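K.L.:
Structures incoming, each one as structure tokens.
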Structure 1
Amino acid sequence: MGAIVSVLHLVKTFGGVRAVDDLSFEVEAQTITGLLGPNGAGKTTTIQMILDLITPTSGSVRIFGKEYRTAREEILGALNFSSPYVSLPGNLTVSENLATFARLYGVAHVRAKIDELSGFFEIGAFMDKLTYNLSTGQLTRLNLAKALLNNPKLLLLDEPTASLDPDIADRTRQLLVRIQKERGVTILYTSHNMAEVEEICDRVIFIQHGKLKDDGTPEELIAKYGREDLNDVFLHIARQT
């Protein structure tokens, strides 16, 4: 179906250090693609440039075939982002948070959309609870519900199962696969849990020292490196100089 994200010769320099170094890759439509690499590989910087939070030193990012300089509002209206490291206002209830963000996103039928997502993520039981009183698993589901308020075509997820217990992490993975299949959302996904990535990702992109190291399906990369699983592939790549 073509590329939803095209990263072309992307470079980002901080004080003479190249955090991202001539990086190019594409994310195909209606796939779950893992963006992987050790700490300091440039994943977060790349995500920030894809979200237009920081400006590339050189190179370009195209989303839906367009660039931010000419179609910023259109692009941002069709994507969203979720991370357990981004806090929602704790003094608002779950319902108030969703309503606030729905209005910020320009959602036409706010209450109907919140009701739909409340059922989808099974958060109805704590809609009136203050957000700072939520458990980690409840916060994860709230963040994902927030990220789907604008019916995004592209969803960027930064370690969505970090700090979750195995049961809630498994439920979250099932929800993500369900979201992708039922809603046709393209997902770009970062995680350090290689078993998780191997389970749900259609394709993975490895970066190291800000450069593209390898990419392919989990099965292709496991076979290419002659390893037992994707975790062993990750260790092999991460330990290369």
Structure 2
Amino acid sequence: MKLLSPTELEGALRDIGARRYHRLHRFHTLLHGGKCTKGQVQAWALNRYYYQAMIPIKDASLIARCEDPAIRREWRSRLVDHDGERDGDGGIARWLKLTDGLGLDRDLVTSLRAILPGTRFAVDAYVRFVREKTLLEAIASSLTEMFSPAIISERMAGMLANYSFVTRDTLAYFDKRPPQAARDADFALNYVKHNARTAEQQQAVLGALEFKCSVLWAMLDALYHAYVDPKQVPPGAFVPNDQ
């Protein structure tokens, strides 16, 4: 691989998103198109909670590795976004508002005992990646945020239009995410473009984004297999009333 200019590197990263981001997964096509049952929507929200809950743990481990206080200060905002400043605040609390609105028992959701093994393995792999890879790769893995505003827009419009059991209040989590994601993606992209100075480093950055896309894709593969086709729910995992 030849050394890319910063502009070429950004183009290569955006190309990965265009081809690999989980917005393209067939489960999201069903979810956003109103083709899911309520139980399938519940299963998606319950399993996605594990990802949401582990994001601040992932981010805290990244901060702990940063020797530059400027990076620590910048990344710290992500912890506040998810954990909030107090109980009942932040993205995780808003995600629980979503699961509450879908009729899921909060204790069941937060216990994590009913999530799919595929969800657990994928999310845990992401946390390990951020802890164990280089700081450059760890930051690059967050660049799926570049593509999230589009999927959030589709999700809000599709779910509000197609599901009578979903309200704007239920989906409050998604109201704040686009500007947060844009801010975070801008910082991470500028960091990667400035610090990936060799062809080897640039290849590692591209690989990190491909890995993160695979994590998100694998989570939806697990959902599809358990709740859409062939509807083979692993022992101990959540079983919707309508399945």
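Please treat every number below as a calculation from the coordinates, not as lab data. Remember, predicted model here, so these are calculated numbers, not experimental data. Cβ atoms are built from the backbone, for glycine too; each structure is taken alone.
K.L.:
With distance in nm of label points 7 Å out along Cα→Cβ at positions 150 and 182 computed per structure, which member of 1, 2 shows the largest figure?
P.N.:
Comparing 1, 2, the top value of distance in nm of label points 7 Å out along Cα→Cβ at positions 150 and 182 belongs to 1.
K.L.:
Okay, moving on. Upon calculation of Cα extents along the principal axes in Å from the atomic coordinates, which of the structures 1, 2 produces 53, 39, 34? Mind dumping the intermediate values first?
P.N.:
Numbers: 1: 51, 43, 37; 2: 53, 39, 34.
Of the options listed, only 2 reproduces it.
K.L.:
Now for a separate question. Identify the structure, out of 1, 2, from whose coordinates helix-only ellipticity at 222 nm (-39500 (n - 2.57) for each DSSP H run of 4 or more, over all residues; to 500) was calculated to give -11500.
P.N.:
The read-out comes from structure 1.
K.L.:
Can you spot which of 1, 2 the value 17.5 was calculated from, given it is mean count of other Cβ atoms within 10 Å over residues 30-37?
P.N.:
Source structure: 2.
K.L.:
To test your reading of the models, identify which of 1, 2 gives 27 for relative contact order in percent (Cα under 8 Å, 6 or more apart) when calculated.
P.N.:
It was calculated from structure 1.
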